[in-house]
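Since every read-out is calculated from the coordinates, none of them should be taken as a lab result. Note that the structure is a prediction, hence the values are computed from the model and not measured.
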Structure I
Amino acid sequence: MTGRGAEALLEETILAIRLRQLGDILATLGALKALKQADRRRRILFMIDRQYHALLEQEPYLDELVAPPPRIESGAGIAEFIRYVDDLRSRHVSCVLDFHSNPRSALISFLSGAPRRIGFDVRVRKIAYTEREPRARLLRGRKMNITSHQSALGLAGRIGISDDGIGPLCELSAGDKPAAAAWNVLKGMGARRGAVGINAGNPYPAKAWPDGCFIELARRLSRDGRHAVVLWGPGERERAEHICIEAGTGVFLPPDIPLEDLPGFLRNLSLVVTIDSGLKHLAVAAGVPTVTVFGPTSPEEWHMGGVRDRVVSARLSCSPCRLLACPFGSPCMARVTVDAVHEAIASILQ
């Protein structure tokens, strides 16, 4: 057999699943890029929530972005779910890499019809997989903290991908043109390129750095002769406006920016100061230096930065705790000083 028929027999279709959480989605891209580079005949399908499709649709190593199945909430929902599974099985997936490994993604893996299903060795849902990878690694009998990037490479290693030369976050291909309009708005207000981005976010209570710290940091940047841009996303505008108003001169609030335009917008900034969040990982993937305040989450698991990225932490004995709300008022965040963050900024900009 020659031509397209023979080529079709040689193709391998891999379904990668990471349904949500922007930072974790970005952390899988290095493994997926390596899979494609190892064999260009591979077809890579990436199943993620629709809200992330526009951000990743330009990535050349992803052949198709697939939305997750519909929720089953009625009789009509069951019929729609069955049609979705039939469509998925018609793609003849040869291997599933379930980077998410939650109950929903495990069910999708099992129903895909793939003869090879690789996921993490976690609880009951591990029975959906033909091969299981430990979520944690052990060193001399002790559990090691590893990042989502390293976990993703662990799964990809099952089909022959090594972690040699694969950085923590793959740089995105998104261009800068769509971000020009948003930056021009700030330029009209008087903002200069090279400003410092500030991302207070909308975190769960234990992970919040106090507003007063962000306000004081913005004032110091202004005294240094640097402008600050307070970044915001869904549900965060009111808090961002409060920080801007209280900080005063030299602090700017950008307009609403779609997720897919954010990498290009961030490249106008000299660096981003942030809590541990999806935007922190997006900044790293856009090639923008970061200073990240850590408290209840572990830098060893969630930093995923490069040589131009800094971690600032109070390093309390109770941290990381992974609690959503701290009964003691989150001292691990409150005790991170503005001085420490300001010094980290200076270490990058100098």
Structure II
Amino acid sequence: MTRRWVLIAAAAALVVAGAFVALRVLGPPAYENPVMSHDAPDPSIIYADGFYWAYTTQSEWSEFTNLPILRSKDLVEWSFVGDALPKLPKWVTTDTWAPHISRIGDRYVLYYSAMQYGRAGFGIGVATSDSPEGPFEDSGGPILRGPGFTTIDPFVYTTSEGDHYIYWGSNSVPIKAQQLSDDGLTVVGKPQSVLQPSDDDYENLIEGPWLVEHDDYFYLMYSGDACCHPGPHYAVLVARSTSAFGPFEKYEGNPILESNDDFFAPGHNSTIRDESGRDWILYHSYVGNEDDVFLGEESDTRALMLDLIEWENGWPVINDGHGPSVSSDVAPDVSG
């Protein structure tokens, strides 16, 4: 082959390589929302045994599931595993909602909301398992009780000293926090209010607390104020403090995640940090805009959603403030 043809062949190879790179860059996104189209409300997430595990409010899978368990290798592709609580304890009648998963010692500890037997309101129960896959064994009764649905949506925070605190609240009362015993199975001391509802949009009812640390602050993410049919009006908001127990300063730019033309009434989030130190928010949302949800066939499916949290001027920002993203070319780093 002459030198001229060698140069032509080399140039052609570069063109092909460039086209391949262009196709890779301009190709399919790293993920699209929803990351799971099945009903998966109020997800709580943990990383364990090489998987990400999410626990959600009751839903219908192949059969009715009290506390569904989902599993993923990459936060994008999810599969149904089973029921964390296949047999309801005697103190529960119905409505197992909004679980929160923690690891305390060598056990996985699952907190959840449920309607109490023989009582007017909800309580928060706790169950344990040696495996994130469950099944979980209930402790025998609620560790917190309250009228109506004031006592739902548990979240557990563990301090750097190893102390555990449970946060909860809804139904137009403050979000509260109380210390837990060393094993996480009972409350000790007295509850304290950490965030008050208000007359601001989405804040008459605040719930779904989730605490995340960033730089010198504790950020309390929360949702309000009507999650579900009929008439959902729901979004994620945030407040911050230099203490995990406040006082919390509410963000002037709230909400940080609300409806757009593609998704409606997003909320009740958890967060997870990837191997690159980036924070991701996992939450639920109706698919479609308000007209799709209310003028079409009524559906109570709240799909599983994922978005990157970016930090700007000391506050979390999601999709540049434009609501849930349709797709992203940035995937979670799960290399580890």
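Observations on the model:
- Value 146, calculated as volume of the Cα convex hull per residue in Å³, for residues 50-169 alone, assigned to which of I, II: I
- Parent structure of the calculated result 28, 53, 18, 1, given that P(r) over Cα pairs in 20 Å bins from 0, in percent is the read-out and I, II the choices: I
- Origin of the value -10500, where helix-only ellipticity at 222 nm (-39500 (n - 2.57) for each DSSP H run of 4 or more, over all residues; to 500) was derived from one of I, II: I
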